[in-house]
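Heads up, there are several structures right after this.
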Structure I
Amino acid sequence: MTTTEDRAGEASAPAATTPSPNGVKPPPTGAEYLETLRDGRVFYFEGEQVDDVTTHPAFTTTAHSVARMYDALHDPAKQDKLTFVTERGTRSHKFYKMATSSEDLFESRDAIAEWARMSYGSLSRGPDYKAGLVAALAADADFYGDFAGNVRKWYEKTTDDVMFVNLSLLNPSSDRTRSIADQRDTYMHVVKERDDGIVVRGARMISTGAAFSQVTYVSQYVPAAGLGVDDKDFALGFFVPFDAPGVKLIGRYSYEYMAKKIGTPFDYPLSSRFDESDYSVILDDVFIPWENVTVYRNPEVVNGLFPRGFAQRFIFHACTRTAVKLDFLCGLLLKVTEMNKVSAFRGVQAQIGEVLGMRHNLWALATAMAAEPNPAVGGGPYVHPNVHYALQWRNIYGDMFSRIRTIFHNVMAGGFIQIPSSAKDFKNPATRHWLDKYWNGAEISAEQRVKLIRLVWDEFATEFGGRAEVHERNFSGSYEGNRVETFHTGEAVGSNAYFRSMVDQCMSEYDLDGWTDPAWPAWKQIGEA
């Protein structure tokens, strides 16, 4: 095996943007970001290889939605809220920064929210999502031993170039009754070690946003049990660009493509521009140079990925993004109930109040995560969002989203499906006449009423909406697993022991004969002489 010095090379990344006159290197523009996706990656859709995701009709609009986020980094009205200047003289998104204080976390929260508003909370895994990963790795770089230098270099690269990093952690849903080591034919593992790197083979189950990412970080996430001593060939962590030979992407249908085939943005306002894609990554004997490796045949280090800060940071992003999404859903609910003046009814107001309360709950959790941070596990000046509040978001948000969907169904009733087939019905004089007469709201035109209902329909009832519910319920972990991790985290950090101690304290204050603490007067039974 090569030495640490041999491994710590320059990691591949997009070319640097020309420095500005004041000496600060600006972040990529939207056009520069799009150019990085034209890398020759092997990407399949409907049985054919996609030559360019930035122009293919199944992906181009969403790609440009992401490009808008990069352009916002240059907007004078948003730049101070979105960006900071690194010690290396580069301008980057604030969540890429390793936080050292609550103030840093609050600024990160506001930057996350600013980008999330550009998709109304629909793009769950934009470029800043995996900044949670890379900054967590770098804040704890020494934990990665011989590969600490690689971790730091990748942090600088991704931060300086505001890279869109993907994440591939989960094994395919094959046979959960068999061990990882017994499924070598499916799960990602090392097949060869070379002087200049390693060769890996296997598949990753879901990499949301892979179509629009520049590189993916591959490792293992095995809830509760973790990797064992027999799983060393699977205990890996590395960055791999999507254009690396042997990397292949295969995934689900494009909702953007479907919207273009059967409708217009009027009919599909969300799915036509915010379909972030869910792709599986196939590693067909892919060569990974040592400088891109962060973990090699080390179960202990792989098992430490989540509990050593990454979980807290990615949940902080998710909580903030979903809080923005609930801002949008609250607005939708208010408008659809006002559309036919049902918001005057007490029962409807109660349901609106329930959704507003959920929204307030998420913003409170995001605020609490920033206000009461935890020190980074590896020591040093860094802090991470509060772990307990982070885990609580994982426990409640999936049920919240499903409940909100049900409330929309309840208050809209049959009006939810009183929509014409497409925008073309409004362009046909033969049908427009009837739509204008019978599809109008209490105080809005038929066109505006249908436009609003189509927006709600796309949020909850299209394939895009169905996928959103599955994604919102599961993208941060399984329903049961999230709660199990809350228990184990309480055991690990000592909070469960504190809760037990309160009960012990209470029970120590009395016994069979009365109070044991003189703070209370001696016990005297009623009726005693």
Structure II
Amino acid sequence: MQSRADVVVVGGGATGTGIARDLAMRGADVVLLEKDSLAEGTSGRMHGLLHSGARYAVSDPESARQCIAENRILREIATHCVEATGGLFVQLPADSDDYFERKRDACEDVGIPVEEITGEAARQEEPLLSDDVERALRVPDAAVDPFRLVAANAASAENHGATIRTHTTVTDVRREDGSVVGVEVSGTDGDPRDTLRADHVVNAAGPWAGTIADMASVEVPMRLSTGAMVVTNVRQVDTVLNRCRPKSSGDILVPHETTAILGTTDRDVAGPEDRDETRADVDFLVDELASMVPELRKARRIRAYWGVRPLYDPAGDPHSPTDLSREFTVLDHDERDDVDGFTTVVGGKLSTYRLMAERVADRVAAHLGIDAASRTADEPLPGSDGDVDFRAIMRRYGLRSPIAKRTADRLGDRSTDVLDGHEDAGRQVLCECEAVTRAEVRDAIETVGADVQAVRKRTRASMGTCQGTTCAHRLAGEIADEYGPRAGRDALEDLTAERWRGQRYVADGDHLDQLALFYSIHGGTFNRSRGPAAFREVTLERFAGGEHDGS
């Protein structure tokens, strides 16, 4: 079977969906292909920080300028994805006075608003900060929900005529007479391989960009770096905290929704699936960041996860991946490799995804003879086109205030449409930890089908304190109602396995108590084997190491 488009975009992260949106808004016929659900790769495995650029102001001023410009744009076009937390770069006794002052001056040089405050003033803002904090720099960092951002870009792309195909694997890139003319794909549902022809193929596959480039017989020298993040069950701070020292591992703490995210580590890995997950990373991050916020030593960790950074490394840099530039690179293979119809984008950060997408779209539009300019910096994303008063939602739908506020935060200006479309379901809460209503879940299922991971990402159901212990079966039940009992059973298995994977690395000490609850509910009440077997494995390992008193 063959089909055709103007442009095929490979990769369903922030950059890929951003490219699809930009080109579709210019009038191109676009198909986006993603082998999993959207935001399954690097975009969905980041620390949730919308950079002000201050982190890069000393070492990479151009990246810093890009970050502050995009930070301002996203606050306008993606209001329902961004929380304006502000940020502090804090100085501890071990941190250099000279670097602190260089950081302040560098921020001023690249146009990042910066204010120096005392340690006492910083503790007034964030009472759990260490008494050792001597002073701090206030900058306009923010928190961003990458899942919501990617979903909104995909929705906008579809609204402008693009086609989004998830769970569709690119198996080959087709070349004819020196030009890329499309891709071969196969889905996960047993469909035969088919060819999708296109005038241009964009490789936005993140850590898999080198693999896609190999299919087109061109070389994209990549250096892949893994980073660990740890999630706590509550927000210890309401401001993004950064250690004021040259960028290194274990120096970022981000308030994110109902949780806080500790980040991150940085070391080379061999391939995009090789995240090198170790419990040592979890212990390292807690120890490092507890120097800024001692309370983290007592915090309950609810999960850990790892992402892989797609760094562009044409020189084979021998230095640490931490030292490599986080700037992005757009490779026009017509100019570089004499291969027409193929463009690759690598590197960069989620904070600059929109700019990356615009730069790619500019080149592709020129190849296609499209003279329309990008509009993505000016037009709000779906969900961010207008103010939302959660109190009005609370009164109109009879919701308690925390539920109404979380609904408004997640759905933005879509709140009333979703609740009106599922009137009875709007008052039923399926996930208490994240205050997710049945209406939101039903809306997500209508959009993404029986893909429980996509439903989780769009609603945050199962992403709170209990990690799906009390709501996984409810999500599966909603899918079963729509797609039948087998789809529901598959969804429950898929979701609990994914949630368990992130919990096993934080299973020690008192944290075992929550896993015991997981064991009793999923093993006893639901008679499921995966939870109990995995729990026993980790519990015996921890007991053998003397890390729990057995009570």
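Quick note: the coordinates plus some simple rules give every number you see, no bench work behind them. Note that the structure is a prediction, hence the values are computed from the model and not measured. Cβ atoms are built from the backbone, for glycine too; each structure is taken alone.
Structural remarks
- Read-out helix-only ellipticity at 222 nm (-39500 (n - 2.57) for each DSSP H run of 4 or more, over all residues; to 500), computed value -13500, structure in I, II: I
- Structure responsible for 1.4, with distance in nm of label points 7 Å out along Cα→Cβ at positions 30 and 382 calculated and labels I, II on offer: II
- Structure (I, II) behind the derived value 0.35 of FRET efficiency 1/(1 + (r/R0)^6) of positions 142 and 486 (r between Cβ atoms, R0 = 25 Å, to 0.05): I
- When volume of the Cα convex hull per residue in Å³ is worked out for each of I, II, structure I gives the greatest result.
- Which of I, II leads on mean count of other Cβ atoms within 10 Å over residues 54-61, largest value: II
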